[in-house]
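Next up: the structures, one after another.
None of the figures in this text is laboratory data; all of them are computed from the coordinates on show. All values derive from a computational prediction rather than experimental measurement. Cβ atoms are built from the backbone, for glycine too; each structure is taken alone.
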Structure 1
Amino acid sequence: MARPPDDARLGVQSQAVPAWLQELHAKTDMPDLHWTIPVARWSFWPAAASAAPDLGFIEPMTRRRLSTLSRAALKVAHDCAADVPTVRTIFASRHGELRRTTDILHTIDAGKTVSPTSFSLSVLNTMTGVLGIVRGDRAAASALSAGNETLGYALLEAHAQYATDASSPVLLVYADEPADPAYGPVDEDVEGGALAILLDSSAQTGRLECACVGGSDSAHVSFTSQSSAVQHCLDTRAASAWRGKQALWQWSWHEGA
């Protein structure tokens with residue numbers, strides 16, 4: 001029998017949120033979405049950090065092959081789940097390993113051979129596969145992309161997974177970096193950085209209340225990306241909001257269980 005690929009053995013799934021779902025609020029009478037997630041820990045790594053993230057928990061050969069994006073994602077994931085035996089993982093990114101993919105395209109254009117390792121590390125679920133192997137964790141993992149609303153939908157997916165089965169934690173990892181200039185201007189492009197949130201009601205320090213509200217809302221919005229709004233809410237405990245084309249996304253923090 002043929003050996004299944006690593007992604008299959010690790011239970012990794014990749015998915016892009018379809019456009020029809022992202023536009024649902026604008027085209028139907030679907031009620032606004034409100035949900036709350038139990039936050040046990042969270043960690044943020046800024047793209048502008050002066051030092052490289054500490055990845056001492058990953059063996060050197062693997063570590064050397066990782067991109068800047070995967071390094072940041074794995075760092076915050078480890079911060080949140082280093083002592084958690086098994087955890088379901090959701091990795092979210094608008095562009096994923098697009099820079100590595102671009103390098104591969106340049107290599108092909110130059111008539112050179114692309115290494116299998118470079119190709120295997122260019123997919124959206126690279127981080128989930130590496131994390132599962134490093135941890136020896138066969139828990140389910142998924143990868144999600146939804147344009148500039150990726151983090152918001154990832155928080156909804158994390159809530160859905162944890163609400164379905166609260167017997168084990170869920171780790172949400174969001175990491176992104178702006179697209180390569182070769183692709184031209186990108187509307188409302190992302191800010192670089194990585195954010196991880198561990199959902200676990202048995203060890204929660206607070207609750208993150210999330211909302212996706214359709215129509216025109218008069219709420220003050222001062223953030224240019226979802227990631228900056230969510231990170232601000234977690235860091236300052238102050239409510240934050242970000243407006244997309246179809247909906248207003250809001251987040252607020254509540255202490256305790």
Structure 2
Amino acid sequence: MAIMGVSAFKSTREIFQHPFALPAVWRWENFARVWVEARFALYFRNSVLVTIASVVIVVILGAMAGYALGRFRFRGNDLVYLYFLSGLMLPIRLGIIPLFILMRTLHLLDTLWALILTYAASGLPSAVFILTGFFRTLPADLDSAARIDGAGEWLIFQRIMVPLVRPALVIVAVYNLIPIWNDFFFPLVFIQTNRWKTLPLGMTTFFGQYSTDWGALFAGLTLAAVPVVTLYALLSQQFIRGLTAGAVKG
């Protein structure tokens with residue numbers, strides 16, 4: 001990270017001649033060129049929309065599925081749970097051809113929805129796995145007392161259960177947020193026009209056929225890393241608390 005940040009202020013020649021030294025001249029114009037030439041604002045907006053929408057879907061559906069599987073015993077409970085776990089065993093990239101055909105059939109190619117649905121589907125198995133384990137550790141008396149007081153299942157889930165598993169929700173969010181934000185593979189497959197490119201794909205603007213503008217590229221990568229690093233710093237305490245709680249309960 002430090003080398004990348006320092007290299008963002010160098011020219012391409014200086015990066016290769018003195019890779020670990022401070023720049024002789026701090027080239028702030030690299031950041032200006034990223035903003036203008038690479039349409040950074042547009043790609044940043046697309047990445048934010050895709051990441052937030054995907055993480056929200058994963059957290060909401062994962063919490064609901066985890067609550068149902070963790071708090072209720074019904075016929076086929078273990079089978080449904082194993083079905084979700086099977087998603088952890090096979091990388092989603094193995095299904096890229098069926099995924100591409102599906103998105104083309106649904107007319108979702110070259111839209112952000114192709115990315116959002118793919119990321120949500122790939123993140124849901126891990127979310128269900130984590131949240132089901134947390135829900136199962138909560139005392140059964142919580143449900144019983146709430147039902148005696150007349151609370152319905154939605155109220156129990158929303159007002160009682162969700163606040164108790166908040167550290168687990170943070171784990172799920174952070175665990176999915178960083179890979180989605182940094183992903184290059186699925187935008188490369190599903191997105192064709194500049195209008196819907198995300199940051200990792202948009203940064204390829206600086207890869208030329210015969211030369212690469214490494215200074216501008218590092219400047220773009222530095223700007224792209226700032227939101228993730230900031231968010232992790234803000235949520236790190238809850239993330240660690242959730243991991244610790246999971247270790248103790250497990």
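Please state which of the structures 1, 2 yields 14.2 when mean count of other Cβ atoms within 10 Å over residues 96-103 is computed from it. The read-out comes from structure 2. A value of 3.8 for distance in nm of label points 7 Å out along Cα→Cβ at positions 72 and 232, calculated from one of 1, 2, originates in structure 2. One of 1, 2 was used to compute helix-only ellipticity at 222 nm (-39500 (n - 2.57) for each DSSP H run of 4 or more, over all residues; to 500), and the result was -9000. Which label is that? Corresponding structure: 1. Sorting 1, 2 by relative contact order in percent (Cα under 8 Å, 6 or more apart) from high to low puts 2 first, with the largest value.
Structures 1, 2 were shown, and FRET efficiency 1/(1 + (r/R0)^6) of positions 56 and 168 (r between Cβ atoms, R0 = 25 Å, to 0.05) at 0.45 was computed from 1. Suppose P(r) over Cα pairs in 5 Å bins from 0, in percent works out to 1, 6, 11, 13, 14, 13, 12, 10, 8, 5, 3, 2, 1, 0, 0; of 1, 2, which structure was it derived from? Source structure for this number: 2.
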